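S.K.: Below: a set of structures, written as structure tokens.
Rule-based calculations on the coordinates, nothing more; no lab input. From a predicted model like this one, the values you see are computed outputs, not experimental measurements. Cβ atoms are built from the backbone, for glycine too; each structure is taken alone.
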Structure P
């Protein structure tokens, strides 16, 4: 496992990134626990490593290599959360042959805790996604896709709350607008809700449920020349109560996470690790000190 040294160390203090006062209670300080957040995005059915003669990613990526890295991290860390920000499907013959079943089975074997849907996860329609999803043992979090009038009704959730390292972590997902990006017959009567207002509503609800940390799995894309288009930058600036945005859709390779201000002038951490599973994002949060560091791990 080769680590690329794009490590950003930030000490968290009162009123700054991620940490609510409850994390600094004496009870939590005594636990001396660390939360490790691992994340991927836009893996696009890349089951095997890229070819050795690939111009950009020779021998990089592949589920087997990712599994080896995950096993090592889990052997070293007790509290690990593994998340994905969408576009699991489309890109290799594995998808065309197995219609998403293989991706779901492998992600389950890798023990993903949650994922959100990207636009390409609609490529085999709602029925195709539902058929593949039966092999997923993790939830899909889609707060701004209203599936109530479709066959996916009840098969996704707005959010999930996890308890790890002595803290309460709320995770939810928001996706890109489907109209004009996905054929209408693929998403049917799915109703698209504004991701900004939805994110504000869900993040507020999670904070009201005493979540110490709120993570948004976003498939909006990092940024666009047209600033009016919803993006992770816009999401961070126009919301509150979100601590971390783990993005996708634009295949952006961050050298290190970006820290932006939200609507209440509080810090929001944004990260994205390109595409094809060539990197694994990692964020370590030390509950005792309120200190965190972030890096991307080269899957090679």
Structure Q
């Protein structure tokens, strides 16, 4: 067997000098399990060492830049960008790193190193109040570019049919060409976006909307059920809470299946035909990484 990093003289660095430079991108993910009381300290700004996430973000970026010094035989490449996002549930901190470069070799190790160093820094910033924290789930979620092409840690299950927002609560959402998402917040300009909420993005499949059309409900445009993303090709309501989704260039975690109708006598659709599909088959997600989502963007279910 011929080894790429070993020859008759011992360890070697692979020669990439003859390879063409191409655009490369990688997304990595990791998490820190902690106590609810620790999450509360972060939210209230009462952590003993100061700003946890800003410190971890800088550390993660520095880690990505020093990857070739930390990992033997890893190439020293010029990184064009490293972006690190944080989100929190009641007892977990989610860390996502996106690295990109125009290079002869990929940036998977840079993204993974960024997540690793950021999660370690979170531990260091919080160890005075919670030494039982657990760092886990560090994994490559996505990579593109180079000879090996596209890799996604999961299976494509559908795509975004429409992206919808409402600037004011109580008004019907309308479709837009694309939306800008912020981690642990939601869609910029959407009235339902909220920092730390477990229902930052709402999704509903067009297959579900078709059930309402079959009952005789007319005028069901995208966004009529207050969904931010109308999807196609994925059975949303069968996804367990905790499932991670890659939607376009953004990572999400499913937080809720369905919801109680906000109107005491039911929504307009329910009053018309006696039932509504959103409380049963719509889902909600928390945004784990910032980015743009547009109609036609692919949706992947990420494997744990």
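S.K.: Assign the value -0.74, -1.35, calculated as log10 I(q)/I(0) by the Debye sum over Cα atoms at q = 0.12, 0.16 Å⁻¹, to the correct structure from P, Q.
M.R.: That value comes from structure P.
S.K.: Compare relative contact order in percent (Cα under 8 Å, 6 or more apart) across structures P, Q and report the one with the greatest value.
M.R.: P
S.K.: Who wins on volume of the Cα convex hull per residue in Å³, for residues 46-221 alone among P, Q, i.e. which is largest?
M.R.: Ranking P, Q on volume of the Cα convex hull per residue in Å³, for residues 46-221 alone, first place is Q.
S.K.: Another question about this same structure. Between P, Q, which one scores greatest on mean count of other Cβ atoms within 10 Å over residues 214-221?
M.R.: Checked P, Q; max of mean count of other Cβ atoms within 10 Å over residues 214-221 sits with P.
S.K.: Same structure again: Here mean count of other Cβ atoms within 10 Å over residues 166-173 has been calculated and equals 24.6, so which of P, Q was it run on?
M.R.: P
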